[in-house]
Structures are given as structure tokens and as C-alpha cells.
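What follows is a set of structures for review.
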Structure I
């Protein structure tokens with residue numbers, strides 16, 4: 001199953017959704033679309049997402065241009081503090097993020113998520 005953490009108001013998220021929808025249709029895979037602002041991720045889910053991105057740097061999933069980023073002083077925050085902030089303020093989550101087979105990629109640019117589907 002392919003999962004996309006999606007914001008329908010974001011053009012990059014919509015472009016990435018179209019890309020993975022076509023891929024899912026072509027490869028007969030199911031696609032789960034999660035509007036993470038309506039269904040926020042828990043702290044534990046965010047930790048898992050960071051692991052799937054193969055990163056320990058929480059800054060890569062933070063939107064540093066959001067007001068909450070500055071007001072919560074997240075530039076120097078440790079991972080636990082930053083993940084708690086994202087869980088409390090879903091708007092802080094970078095978008096879109098696509099997961100497939102326990103791996104994840106951020107769709108900026110949208111084509112970046114195609115790396116998840118390359119055969120080894």
C-alpha cells in the first residue's frame with residue numbers, strides 16, 4: 001500500500017498525489033490518502049515517519065516558514081520537542097510525504113517520491 005500525507009490546499013501535494021495515483025493505478029497498488037491536518041499524526045507515528053525517511057534530522061520534516069516554527073523556537077529544538085510540536089500543530093509537517101514498503105520520501109519536487117518504487 002502507498003500512503004500519502006497530503007494537504008489538498010498545497011500545489012506540490014496535489015501534484016505528488018496525481019503522480020502516485022497514476023503509479024498506484026499502473027501497478028495495481030492501493031493508495032491511502034491522509035489529510036494530516038484533519039487527521040494529525042501522533043508523536044509515535046511521526047517518529048516512525050522520520051525513521052522511514054532514513055533520517056534522524058527532524059528539521060527535514062518541519063516547515064520552517066510557518067509562524068509556529070518561529071514562535072515555538074523550533075530551529076534549535078531537539079527531536080522530541082519538535083515532534084511534539086508537529087503533533088500539536090500539524091501545519092508544521094512538511095508536505096507531501098509518501099510512504100511505501102517501510103520507506104518514505106518528501107515530494108519536493110514531486111518526482112522525488114519515485115525513488116520509493118525503483119526495483120532493487
Structure II
């Protein structure tokens with residue numbers, strides 16, 4: 001699964017409230033990033049990809065990825081001419097990584113630190 005587009009940070013209280021029906025008891029959103037229509041949630045238990053589908057976006061797919069499924073990931077920082085940073089996440093059993101592009105306003109080191117923290121548990 002590949003996601004394309006630029007992400008920006010979402011307020012944690014808003015993400016916790018908006019996605020409460022998806023979360024398990026006591027599960028907390030640690031960080032959230034929004035694309036044009038889609039959202040990526042980093043919780044204390046898993047990574048959740050929220051994929052709004054169709055023209056109206058009323059149909060929504062939720063891809064829940066336990067951190068233990070992440071085999072490795074790469075981060076490419078923004079450069080002088082390329083203002084976006086890129087994150088790729090490989091999952092066990094899949095050769096194709098999940099890809100995400102973050103705007104310069106997102107701290108890609110924070111995203112990398114979150115993944116490192118949760119993947120190494």
C-alpha cells in the first residue's frame with residue numbers, strides 16, 4: 001500500500017476525539033498527520049492508516065499495523081531543492097514499503113523517533 005501526498009501535523013486532542021471509535025480501551029494517540037483526505041495515527045500500540053475512498057470520502061478504510069510487523073524503515077530528510085521529507089516503512093510479508101511524504105513543516109526526526117521507540121519494544 002502506498003500513500004501519496006503531503007502530510008501535516010494534527011492536534012492530538014482532535015485526533016484522539018475524532019478516532020476514539022477505532023481505539024482500544026486506554027489506547028492513546030501519540031502523533032497524527034493528515035494528508036489531503038487521509039490520516040496517519042501513531043498510537044501507543046499500533047500505526048493506523050485512515051484511507052478515505054471514493055469521490056465523497058464517505059467510505060473509509062482503516063489499516064491497522066502492529067508495530068511488531070514493521071521490519072525496517074527509512075527516513076529521507078528534506079533538501080535544498082526538494083522541500084519534502086520521505087518515510088518508507090516495510091512490513092513483514094511485504095516487499096513493497098508504505099511510503100509517505102511529509103512537508104517541511106513536519107519534524108521528520110520526530111516521526112522517526114516515534115517509530116524507533118515503538119518498533120523496538
Structure III
């Protein structure tokens with residue numbers, strides 16, 4: 001009986017070195033060979049997932065904390081905020097000098113200071 005296995009990036013696939021060990025890569029690939037489905041499940045935006053992580057080989061990716069879901073190379077779910085509400089939030093945050101990031105599947109947009117904050 002096959003299982004669905006979900007892997008986070010930060011603190012799970014990668015540790016303090018920010019790299020995935022060969023043993024971990026081999027384990028995920030062996031799970032797939034054994035008929036199990038493997039999924040990357042992360043709060044990161046799709047654009048923020050390093051190529052080295054993607055190259056491990058997953059059946060699908062749940063990214064942006066569930067905002068985007070892809071199976072193979074096809075997005076089966078995309079959750080976006082209404083453009084009018086987004087405009088209001090951007091104005092509110094900007095006026096209050098609140099740092100923020102906007103995530104799409106293809107890009108990140110950040111206010112000045114976000115990178116330094118993290």
C-alpha cells in the first residue's frame with residue numbers, strides 16, 4: 001500500500017547547513033521507487049524553493065503555506081487575494097510603515113528593509 005509523504009524544507013530537509021544530505025535525497029528517491037508519493041510542503045513561495053531542493057524529485061509541491069499546489073509541473077490550485085483588497089492592504093501597511101512581502105508563483109515583491117529584518 002503506497003503512502004503520501006510530506007517534507008518541509010527549513011529544519012526538516014535542511015538543518016543549520018541549509019543543505020540536504022545525500023542520505024536524505026537517497027531516502028526520498030527510494031520512497032518514490034517503492035511506490036510512495038512524495039511532496040514538498042513549505043511556507044516558502046514557489047520562486048524561493050532552491051533548484052537543489054526541486055531536483056530531489058517530488059511528485060508535487062505545496063508552497064506558500066498552501067497558497068499554491070502543483071502536481072508535477074502543473075498547478076492544480078492557486079489562491080490569490082482580490083486585487084482591490086490587496087490595494088487596500090498595501091496602502092494600509094505602507095502608511096503604517098509595516099514591512100511586507102507579496103508572493104506570487106513567479107516572483108517576490110518586498111518593501112525596503114524586509115531582507116535586513118530577516
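Rule-based calculations on the coordinates, nothing more; no lab input. Being a predicted model, the structure only gives us computed values, none of them experimental. Cβ atoms are built from the backbone, for glycine too; each structure is taken alone.
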Identity of the structure behind 19 (criterion: relative contact order in percent (Cα under 8 Å, 6 or more apart), calculated), options I, II, III: III
Of the structures I, II, III, the one that -7500 was derived from, the read-out being helix-only ellipticity at 222 nm (-39500 (n - 2.57) for each DSSP H run of 4 or more, over all residues; to 500): III
For Cα extents along the principal axes in Å, the calculated result is 53, 32, 18, so let me know which of I, II, III that is. III
Here distance in nm of label points 7 Å out along Cα→Cβ at positions 77 and 93 has been calculated and equals 1.4, so which of I, II, III was it run on? I
Calculated from one of I, II, III, distance in nm of label points 7 Å out along Cα→Cβ at positions 13 and 61 reads 1.5, and the structure in question is I
